[in-house]
Structure I
Amino acid sequence: MVAENIRHIRTRIQEACTAAGRSADAVTLIAVTKTFGPELVKEAIAAGVHDIGENYVQELLGKREHVSNPEIRWHYIGHLQSNKVKYLAEWIHLIHSVDSLGLASEIQKRAEKVGRTVGVLVEVNTSDESSKFGVKPEKALGLLAGVAVFRNIRLEGVMTIGPFEPDPEASRPAFKMLKTIFDEANTLPSIPAPLRHLSMGMTHDFEVAIQEGATMVRIGTAIFGTRKKPGASL
């Protein structure tokens with residue numbers, strides 16, 4: 001089932017990219033395995049997915065212990081508390097959810113301690129929903145500039161979550177806003193390294209996200225099915 005679902009998602013990504021005049025190679029599929037066990041992670045890897053996303057540190061640590069494939073790129077996509085950074089700093093591929101200088105400072109400290117440079121994205125709350133984390137759009141450029149100065153952080157881009165509405169078009173304004181922030185950030189001397197990634201789009205709206213420039217889409221439900229625990233579908 002997982003392999004078939006991944007093939008279907010890749011076809012949809014290809015079609016969305018073709019319609020937008022983009023190459024499918026420019027879009028990374030991140031399989032989000034929140035609440036699903038290691039065996040399904042292994043199925044996704046066997047189907048050719050090497051980017052795995054998790055929302056909770058404890059769950060991520062447990063899965064990493066049982067799935068040791070060196071080809072996996074682990075992505076942390078949930079809200080990250082500063083006191084949990086120490087568990088990720090030695091090996092995480094990309095943290096998608098940096099929303100404060102305080103968190104960035106802790107990542108810098110832990111990354112420096114283990115002699116690594118950690119890739120991060122700044123999370124922006126583009127839908128203005130109080131239930132979501134992320135810096136406010138008007139403060140995003142300032143946070144990006146602040147994160148850019150840390151020597152052991154590799155600032156790679158921005159992330160957002162669209163509104164959970166039945167109509168995927170409801171997410172388009174949020175995605176357009178993130179792309180505008182991304183483009184403006186890449187003109188600023190205070191952010192010297194060019195940003196590469198727009199992480200946006202989930203099961204219900206990833207095709208709209210691709211149309212608006214997404215380079216990473218985070219798909220859970222369409223690959224693994226309905227979550228085993230209550231929560232918003234990715």
Structure II
Amino acid sequence: MKKVVCITGGAGGIGRAIAETLAEQGYDIVLNYCHSAFDARGIADDLETQFGVRCLAIQADISKEDDVDRMVTEAEEVFGGIDILINNAGIDMPNLFHLKTAEEFRHVLDVNVVGAYNCAKRVYPHMKEQEYGRIVNISSTNGINTYYPMCFDYDASKAALNSLTHNLAMQYGPYVTVNAIAPGFIGTEKELDGYDEEFLKSETDKIFVKRYGKPEEVAALVAFLISEEASFINNAIIRIDGGQAGSC
């Protein structure tokens with residue numbers, strides 16, 4: 001039986017690349033989105049047509065526990081359960097430090113950390129029952145050693161996501177592995193939008209391989225971590241940044 005993967009924030013950028021990579025490998029896909037209904041449903045249709053897998057696009061605000069319960073319940077009714085969870089959904093609300101509000105701070109934490117917790121908690125009973133599961137959290141180098149006042153709330157959320165990864169790995173063993181991937185500068189359309197050439201050059205100069213990463217490279221690492229070949233990798237935070245000396 002095919003394994004079922006739920007990818008939060010799957011309608012664009014890294015999430016879409018993960019969905020395409022895993023569909024190509026034969027996984028059935030639950031594609032979560034919050035606002036991008038047209039894009040998500042189009043991607044789902046394309047994956048079913050191109051790779052012959054089942055793909056279900058489901059709207060849910062993962063920061064809301066009831067939304068997550070509704071999403072997973074629908075996935076259970078269609079597929080029987082979620083075997084693999086990719087906590088990819090995340091938001092960033094950059095602004096000058098002194099202009100940040102507590103409401104903005106909470107919103108970033110609610111989506112990036114509480115959302116991952118909500119999803120992991122809801123899918124765990126099925127994983128426990130079948131004595132198998134994989135959870136991969138998409139974190140960031142911003143949660144490790146990158147500090148930037150414009151997005152300090154995002155940085156804090158990714159550091160918290162790394163901590164959540166360690167705690168879930170301890171709680172969910174021995175049958176469920178929980179790891180995090182910490183991308184550096186990945187060249188998604190959203191990431192590159194609005195940056196001038198001078199800024200992009202200054203950022204890529206900080207990266208030892210002198211280029212920014214591709215969403216497909218992050219997706220390839222996700223595919224490895226959920227494979228049987230990676231079954232002894234657990235409780236790890238894995239950087240995928242080309243080697244870098246700090247960036248925004």
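None of the figures in this text is laboratory data; all of them are computed from the coordinates on show. Just so we're clear, the structure is a prediction, and the values are computed from it rather than from any experiment. Cβ atoms are built from the backbone, for glycine too; each structure is taken alone.
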Quiz item: When FRET efficiency 1/(1 + (r/R0)^6) of positions 40 and 200 (r between Cβ atoms, R0 = 30 Å, to 0.05) is calculated, the result is 0.55; to which of the structures I, II does this value belong?
Solution: II
Quiz item: I, II: which one has semi-axes √(5λ) of the Cα gyration tensor in Å, for residues 96-135 alone, as calculated, at 25, 9, 6?
Solution: I
Quiz item: Taking helix-only ellipticity at 222 nm (-39500 (n - 2.57) for each DSSP H run of 4 or more, over all residues; to 500) from the coordinates of each of I, II, which one would give -14000?
Solution: II
